[in-house]
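What follows is a set of structures for review.
Throughout, read-outs are computed from the coordinates displayed, never taken from laboratory work. Bear in mind that the values here come from a model prediction, so they are computed numbers and not experimental data. Cβ atoms are built from the backbone, for glycine too; each structure is taken alone.
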Structure I
Amino acid sequence: MRNQRRAFMGAIGRHVAALTAASAMLALPVLGHAESAAVFPAAGKPVTLIVPFPPGGPLDTVARVLAQAVQPTLGKVIVENRPGAGGNIGMTAVAQAAPDGYTIGMGALSTHAINPWLYPHMPFDPLKDFAPITLVANVPNVLVLNKEFATSNNIKSVKDLIDYLKQHPGKVNFGSGGNGSGGHLAGELFKQAAHVYMVHIPYRGAAPAQMALLGNDVQLMFDNLGSAAPRIRKGDVVALGVTTPQRATTYPELPTFAESGVPELKTFDISTWFGLFAPAGTPTAVVDKLNQEFTAALRSAPVRDKMLKFAAEPAPTTPAQFDALVRRENKRYKDIVKRSGAKID
C-alpha cells in the first residue's frame, strides 16, 4: 500500500510539474509581446508610414509634416508612397505588415468608407484588418464654378446655381477625379438633395478635372478645399460654399450649404478625412504610444499652421473615437455609393 501511495504521489508531482512547464511556455510569447510593446520604439528601428496616394497632394504633404514632427520621440519615420487602385494597394501593404507598430498607413475616407462599396473585390476588410490610431484631419469639400460660366449667368450663390440648374436640366456638366471619388459622390448627393440634374464627367484624377473646369469643359466640381485653394485665391474659379456643417477655418468667408437658404440642404454634409492606421493585432500599448506622439504633434502650433495651409483641419482623437468614426462613415457611404450608381470593375 505504501509503495502504491508513493507511486501515486509521484505521478501527481510529475503532472503538476508538466502543467507548470506548459504554463511557462505559454506565457513566454505573451511576456515577449508585452516586453516588445514596452520598449517600442526600439532604438535605431525606423517606422514606415505608407501613404497610399501619389506624392504632392495634401494628404502626402501632411504625412511628411507629421513624420518630421514626431521624430524627436519616435525616431526616424520614413514616408513611403504606394499609390494605385484608389488607395487600396498601399493600405493592403499596411494590413499585411507585421503588427508591431513599425509599419503604419495614412488611410482616408476613400480607402475605408467609399472603396468597400465601390470595388467588387476588396483586398482587405477596412473594419477588421486595421487598428485605428488617430484621426489626423478633416478637409472640407468646396463647390467651385468655372468663372466665365458663373459670371455670364450671374450665379453668385448655391441658391442661384440650383435655380439655373432647374431651368436648364442636363445642360451643365460637373467634373470629378473619377467614378466613386469624393467629388463624384458629393455631386450625386447634391443632385438628389436639390432635385436637379447635371451630367457627370469623370477624369483620371483631380488635376485633369480642375483643368477641364478652367477650360469650361465642365462648369462646376466639388473639389477638396486644400486642392482648390490656390485657384480660389487667384480668382480663377468662383467658390460658392463648403460642404461641411461648419465654415472652414482657412476660408471663413465661404458659407456652408446649410446657410444657403435652401431647406433641402440644411443637413448637407460631405467632406474628406484621413487618419493613421496600424495592422490589426498591433499591441494596445504600441497603438497608444503612436496615438500619444501623433496627437501631440497635431496639437502643436507649428504642425497646425502648416496643415491649415492645405485647408487640413487637425482633428486628433483617441483610437476608440477614430474607430467609431470609421464605422459610422463606412455604414453611411454604403447608401451614398449605392444611390450614386458608381462602380469600378
Structure II
Amino acid sequence: MSKATYRDAGVDIEAGNRAVELMKGAVKATYGREVLAGIGAFGGLFDAAALKGMAAPVLVASTDGVGTKTKIAAALGRYDTIGQDIVGHCVNDILVQGARPLFFLDYVAFNKIVPERVAAIVTGIAEACKATGCALLGGETAEMPGVYEDGEFDLVGTIIGAVERGRIVDGSRIAAGDVIIGIASDGLHTNGFSLARKVLAGRDLAARVPELGKSLGEALLAPHRPYLNELEQLWRAGITVKGMAHITGGGLIENPPRILPGGIAARIRRGSWPVPPLFQLIQRDGDIDPREMARVFNVGLGMLLFVPANEAGKALGQLGKDAWVVGEAVKRTGEPVELMDA
C-alpha cells in the first residue's frame, strides 16, 4: 500500500511555491521604506513611524470581498482584473471616512492552485496597490479541495489606512440644502453579480454586444474604480466634503443612510446622470423594477459626495465630465433616501 501524500489529498505545495515566485516581483514593487518584512514572513512588518508626521493619527480598517464576480472571471478565464477590484473596493471603503491607505492584505482560495492564475490575481492587486500608494504587505493563498468546486475561487482583501482625527469625515455636518454630487462608476464594480448572473444566464459572455461596444464579459469585468485621486484633488482645492457614500451592496437606497445625521434625507433625482447601457440591459432582460435596480446596483454612480451648495460648481470643475449634481440633502419627512424623477 502506497503512502498517502498531501498531493493525493488535492493540495500541491509546489504549485503554491511557484505561484509565490511568479507574483513576488509585483508584490515587492509596492514596498516603500515603511515595509520591514513582507512576502515570505509569518507576519508583515510596517514601520509605524510613518505616522509621526500626523498630529493625531487614527487607523481605519476594512475587509471585503468581490462576491460572485469571481464566477464571471472563472467562466472567461480572465484573472488579471479581479485583483484590482478588491483594492478599489477597500480603498473606497476607508476613503469615505477621509483615510488614505497604508497597507493591504489579500486572501485567495482555489479548489486547485494554478500558479499562473494566482499570480495574475495577485499581480492585479499589486498594481492597484502601487497606483494608490498602498503596500501589499502580505496575504494567504489557499488550496481547498472539497470546499470550492472545480475551477472556483474566492478573493478577500483587508486594508489599513490612516486619517487625522480632526479630519475624519463622518457625515455629521450634512445639512438640508447641501448638494449631492455623484461620480461615475465603471460598471457593476463588485456588487449585484448574483442578480446580474441570474438575469444574463444563457448569454454568451464572449460575444460582442453592440449597445455595450464590447463583449458582455468585458463589461461585467470592468474593475471597481477607486476614487482616491478625485478626493485628493478636491481636498487640495480646499473644497469641503461633508460626507461620502461608497455605493456598494445596497446600492443607492441603503448606502447613503449610513452617513446621514438624524432628521436628514438624501433626495436623489433619477435622470440627472446617464445610466450606462449595461445597467439598462440588465433591467430590460430581467424586467427589474427601478427601485430594485437602485437597491441592488450602483446604476452608474460609484460614489456620492455631500458638499455645500456654494462649493458644488467648483467641485464639478475639479471632477470633470464624469461627475454630476444628482440631488440634495433635505429635511427628512419619510424614507432616508427619496428617489425622484429629475
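To test your reading of the models, identify which of I, II gives -9000 for helix-only ellipticity at 222 nm (-39500 (n - 2.57) for each DSSP H run of 4 or more, over all residues; to 500) when calculated.
Here the read-out was taken from II.
Where does the value 4.4 come from, among I, II, when distance in nm of label points 7 Å out along Cα→Cβ at positions 151 and 271 is the thing being computed?
II
Thinking only about distance in nm of label points 7 Å out along Cα→Cβ at positions 287 and 319, which of I, II has the largest value?
Ranking I, II on distance in nm of label points 7 Å out along Cα→Cβ at positions 287 and 319, first place is II.
One of I, II was used to compute relative contact order in percent (Cα under 8 Å, 6 or more apart), and the result was 21. Which label is that?
Structure of origin is II.
Suppose you compute P(r) over Cα pairs in 5 Å bins from 0, in percent, for residues 87-198 alone for every structure in I, II: which one lands on 2, 10, 17, 17, 13, 10, 9, 8, 7, 4, 2, 0?
Of the options listed, only I reproduces it.
Quick check: 0.50 is what I get for FRET efficiency 1/(1 + (r/R0)^6) of positions 71 and 111 (r between Cβ atoms, R0 = 25 Å, to 0.05), calculated from one of I, II. Which structure matches?
Working through the options, I get structure I.
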